[in-house]
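Throughout, read-outs are computed from the coordinates displayed, never taken from laboratory work. This is a predicted model, so every value here is computed, not measured. Cβ atoms are built from the backbone, for glycine too; each structure is taken alone.
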Structure I
Amino acid sequence: MKAIIIASGKSVNKELFNEIYAENDFIICADGGLNYLDSLSITPNLIVGDFDSVDKSLLAKYNNVKIQKFLPEKDFTDTEIAVEEAISSGYKEIVIFGATGTRLDHTMANIMLIERYITLNIDIKIIDDNNYIQILNKNIIIDKKEGYYLSIIPITDYVEGITLRGLKYPLNNVKVKRGSTLCISNEVIDTNAEILITNGVGLLFLSKD
């Protein structure tokens with residue numbers, strides 16, 4: 001089982017959501033994410049936020065769902081609160097929809113949440129219509145997604161020992177410095193790609209135009 005968080009950024013694609021969603025998933029709406037989930041005709045398990053971006057009549061519709069309300073002047077975003085709730089409920093796998101959008105500060109903060117929880121072995125992915133974003137801190141196999149580019153962005157000083165197999169531009173035991181664009185816009189050319197590292201942490205993107 002996993003937790004799915006619906007945040008209030010970019011709207012949620014129903015077809016994409018249904019690819020990820022399973023009936024036993026724990027669904028948390030972060031504030032305006034309820035607007036999107038309502039359009040999918042799915043009832044959440046928990047609703048959190050200061051509710052500055054959700055219609056009050058819609059919120060009333062879900063009065064049988066557990067709701068945690070916070071003051072607008074708080075030290076955490078609604079999305080972070082939702083992540084904490086998912087973790088405190090025992091979930092180690094979390095998928096966030098609506099984490100990206102026009103507010104780049106919120107988008108960046110949400111992406112950096114992925115890094116924050118790796119020491120707790122929490123697997124967080126951000127998904128929108130154009131991107132799958134996850135942490136890269138160990139060896140991983142990625143299935144080919146037609147039309148998507150694969151990029152690695154170091155978030156530690158270095159990501160060491162990068163070896164890429166099954167990609168258009170392979171690498172063999174390369175050390176990549178933070179800020180480098182060496183690993184941007186690669187392409188999976190086999191059924192899947194193998195990504196190996198020996199040290200460091202990066203963000204792994206599958207992105208399409």
Structure II
Amino acid sequence: MPLLSDEIRQEVSKILANLPRSVRLVMFTQEVECAYCAETRQLVEEIAELSDRITAEIYDFQADRAKAEELGIDKIPAIAVIGAQDYGVRFYGIPAGYEFTSFLHAIQSVAVGKPDLSDATLHALAEVRQPVHIQVFVTPTCPYCPQAVMLAHQMAIASPLIRADMIEATEFPHLAFKYQVMGVPRTVINETVHIEGAAPESIVVAKLREALGG
């Protein structure tokens with residue numbers, strides 16, 4: 001049974017029409033599938049059917065360990081959204097509910113390959129000289145989470161040193177516990193700096209600088 005209704009498929013087809021470049025949805029699952037692995041794979045395959053610019057690549061997390069390590073995938077279900085290059089845009093957990101918007105936005109943004117950020121933010125990100133890992137914890141029912149996820153992904157597109165993950169908190173409770181996720185969105189930068197809520201660009205940039213030691 002399809003996950004996307006005919007009405008949603010038509011709307012998504014319009015949203016994904018005229019993508020300027022091809023996009024690969026590289027999804028990792030495993031034979032004994034995790035919670036939501038099957039649904040995530042099905043969602044990826046259904047989205048790929050809606051545009052000739054999108055391809056779905058499904059890998060086994062165990063059997064294709066080398067591919068997972070190449071892309072830095074360390075948990076499943078996982079989706080790497082890759083365009084002309086790998087910008088470090090990742091989804092861990094099914095991008096459902098409000099996060100479906102983030103997923104479609106990521107596909108569009110990666111296809112374009114140019115971040116939609118202010119000049120001040122782009123200037124700040126151009127000065128990044130160390131690797132940055134941004135993790136945005138979300139739940140599908142959080143209406144404010146997509147803003148935080150999309151901003152993180154835009155920053156990943158802007159800098160080759162930044163990778164940004166959406167992490168669905170209920171699917172990875174050990175990580176939610178580790179990072180003390182009491183509410184969402186909660187953004188974690190380089191393991192040490194935290195942001196509560198959907199913060200504006202300037203705040204996220206300031207926190208990113210803090211994570212890099214000033």
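When Kirkwood radius over Cα pairs in Å, for residues 149-196 alone is calculated for each of I, II, the greatest value falls to II.
Given a computed value of 2.5 for distance in nm of label points 7 Å out along Cα→Cβ at positions 21 and 189, which structure among I, II does it belong to? Structure II accounts for this read-out. Given that Rg/Rh (Cα atoms, Kirkwood Rh), derived from a single structure, equals 1.00, which label among I, II identifies that structure? Matching structure: I.
Distance in nm of label points 7 Å out along Cα→Cβ at positions 101 and 133 computed as 1.4: which structure among I, II?
Corresponding structure: I.
Structures I, II were shown, and helix-only ellipticity at 222 nm (-39500 (n - 2.57) for each DSSP H run of 4 or more, over all residues; to 500) at -11000 was computed from II. Given that distance in nm of label points 7 Å out along Cα→Cβ at positions 29 and 117, derived from a single structure, equals 3.4, which label among I, II identifies that structure? Only one of I, II returns 3.4 for distance in nm of label points 7 Å out along Cα→Cβ at positions 29 and 117, namely II.
Starting from the value 0.6: which structure in I, II was distance in nm of label points 7 Å out along Cα→Cβ at positions 109 and 157 calculated from? It traces back to II.
When Rg/Rh (Cα atoms, Kirkwood Rh), for residues 93-164 alone is calculated for each of the structures I, II, the largest result comes from II.
For mean count of other Cβ atoms within 10 Å over residues 5-12, find whichever of I, II sits highest and give me its label.
Sorting by mean count of other Cβ atoms within 10 Å over residues 5-12 in descending order puts I first.
Quick check on the output: 2.9 is distance in nm of label points 7 Å out along Cα→Cβ at positions 61 and 85, derived from one of I, II. Which one produced it? Computing distance in nm of label points 7 Å out along Cα→Cβ at positions 61 and 85 on every structure in I, II gives 2.9 only for II.
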